[in-house]
Structure 1
């Protein structure tokens, strides 16, 4: 099981130019808001807590879930 810190490190290994703004608890995954470029229109990625697999995600798929999920890490209060 990946901790938030381990997931952030794994994310940066694959997305070296990304700027992670926050991480939300999304059940068996972490939801990252991370900008690869300044103008990213859909800067959301899921990181599997068990495997570390990363996939792009569109929050429009389930807006209520996104807005009800807890921010567990933010660039304002680094781990």
Structure 2
């Protein structure tokens, strides 16, 4: 299972990251043949932090969802390599 967690204040930026995660969810499920779950967690940061399976990926907002996809895939590929 792939868990993408978005941590930060409930604001426009967290909503944006969540929306983009929903847009790339099907692609990730197809490419990695695994179910993707998207979670949100309240935090103190103005800009959201993104984690994949509890591994910190980045803080902030990429320019577009394509960059988000590449950042997430980079971590997933490392997880797969280490198994």
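A short reminder: the numbers here are calculations on the coordinates, not readings from a lab. Fair warning: this is a prediction, and the values are worked out from it, not measured in the lab. Cβ atoms are built from the backbone, for glycine too; each structure is taken alone.
Among the shown structures 1, 2, from which was the value -6000 of helix-only ellipticity at 222 nm (-39500 (n - 2.57) for each DSSP H run of 4 or more, over all residues; to 500) calculated? Write down the numbers at each step before the final one.
On the way: 1: -6000; 2: -15500.
Derived from the structure labelled 1.
Between structures 1, 2, where is relative contact order in percent (Cα under 8 Å, 6 or more apart) highest? Walk me through the numbers before you get to the answer.
Working: 1: 31; 2: 37.
Max of relative contact order in percent (Cα under 8 Å, 6 or more apart): 2.
Could you tell me which structure in 1, 2 was used to calculate volume of the Cα convex hull per residue in Å³ as 88? Working shown, then result.
Details: 1: 88; 2: 78.
Structure 1 accounts for this read-out.
Of the structures 1, 2, report the one carrying the highest value of distance in nm of label points 7 Å out along Cα→Cβ at positions 2 and 58.
Values: 1: 2.3; 2: 1.5.
Going through 1, 2 one by one, distance in nm of label points 7 Å out along Cα→Cβ at positions 2 and 58 is largest in 1.
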Here distance in nm of label points 7 Å out along Cα→Cβ at positions 18 and 66 has been calculated and equals 2.7, so which of 1, 2 was it run on? 2
